[in-house]
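Scrolling down, you'll hit the structures one after another.
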Structure P
Amino acid sequence: MPQSLSKILVHIVFSTKGREPFIDPSFERGLHANLGMVARSCDSPALQIGGMRDHVHLLVGLGRGTCIADLVRKLKQSSSVWLKSHGRFYWQRGYGAFSIGESNAAACKRYIREQHAHHAKMTYQEELRELLRRYRMDFDERYVWD
């Protein structure tokens with residue numbers, strides 16, 4: 001095939017350092033706009049962005065030449081600068097990235113959109129553990145949280 005084609009959807013999630021509630025609802029939309037702009041500049045358009053005061057979720061279409069680690073690093077760097085203009089702020093060091101098939105994209109978008117309702121019943125830690133189990137990822141609790 002002379003042309004390289006790909007469609008890789010990735011659900012990315014990362015939290016604030018220590019899961020501190022740094023993300024104030026008054027600037028949440030601005031944060032999401034910043035994250036969307038960075039994702040687009042990395043040829044990985046955001047299909048949905050959402051989150052809570054202590055974490056964010058993004059569903060992105062990963063660009064053909066984009067490395068997930070580089071994308072997340074750029075997302076965190078740019079948004080950290082933007083968020084620090086609103087006060088003290090730090091992201092956690094790590095992140096979660098999960099592949100999403102096209103047939104599950106609508107459900108993932110809905111899940112991200114409904115974060116506020118979802119977290120009325122579950123903490124971020126419980127949510128991340130559930131995602132890790134759902135995607136059958138081995139993990140060690142000692143190294144998941146910072």
Structure Q
Amino acid sequence: MPVAQERLTIETKPREIKEITREVAGWAARQGIARGLLTIFIPHTSASLLIQENYSPAVRQDLAAFLGRLAPEEPALYRHNDEGPDDMPAHLKSALTQVQLTIPVSEGEIRLGTWQGIFLLEHRAAPHRRDLILTLIGE
């Protein structure tokens with residue numbers, strides 16, 4: 001059974017919820033695997049992944065606001081502030097979301113719902129270069 005794997009680097013803005021569907025779908029389509037499973041893994045503790053609605057930008061704004069309320073940047077609330085006031089809140093937001101996604105592939109294309117997109121959530125207050133490990137297994 002063929003396996004394709006690659007490290008994809010994504011540049012993020014501070015606290016950005018960035019849609020990466022096009023990049024991931026393009027990579028999967030180029031692998032020549034008609035049927036299988038795609039796994040996306042982000043090896044970071046202050047960024048995460050989600051499949052979410054990609055039609056309305058308001059969804060991303062509301063999601064960011066909600067996560068901000070759940071894990072506010074208030075240093076007095078946390079012991080771990082080694083890298084600044086956004087450090088522990090970023091870890092909490094990552095823990096509440098996901099670091100790995102699995103998406104079916106059929107006819108050489110990723111299969112998401114009509115309004116679904118793949119998003120990288122940058123939880124830090126500075127831009128970063130985030131690595132994703134894409135693994136596609138199938139036939």
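Laboratory data are not the source of any read-out in this text; all were calculated from the coordinates shown. Bear in mind that the values here come from a model prediction, so they are computed numbers and not experimental data. Cβ atoms are built from the backbone, for glycine too; each structure is taken alone.
In this comparison of P, Q, the computed figure 0.55 for FRET efficiency 1/(1 + (r/R0)^6) of positions 30 and 62 (r between Cβ atoms, R0 = 25 Å, to 0.05) is attributed to P. The value -12000 for helix-only ellipticity at 222 nm (-39500 (n - 2.57) for each DSSP H run of 4 or more, over all residues; to 500) was derived from one model only; which of P, Q is it? Clearly, the read-out refers to P. Here Rg and Dmax of the Cα atoms in Å was derived from just one of the structures P, Q, and that gives 15.0, 51; the source is P. State the single structure among P, Q that was used to calculate FRET efficiency 1/(1 + (r/R0)^6) of positions 22 and 70 (r between Cβ atoms, R0 = 30 Å, to 0.05), giving 0.55. Attributed to the structure labelled Q.
The greatest value of distance in nm of label points 7 Å out along Cα→Cβ at positions 14 and 38 among structures P, Q is that of Q. One of P, Q was used to compute distance in nm of label points 7 Å out along Cα→Cβ at positions 54 and 94, and the answer was 1.6. Which one was it? The read-out was computed on structure P.
One of P, Q was used to compute relative contact order in percent (Cα under 8 Å, 6 or more apart), and the result was 56. Which label is that? Only structure Q yields this read-out. P, Q: which one has mean count of other Cβ atoms within 10 Å over residues 6-13, as calculated, at 13.0? Label of the originating structure: Q.
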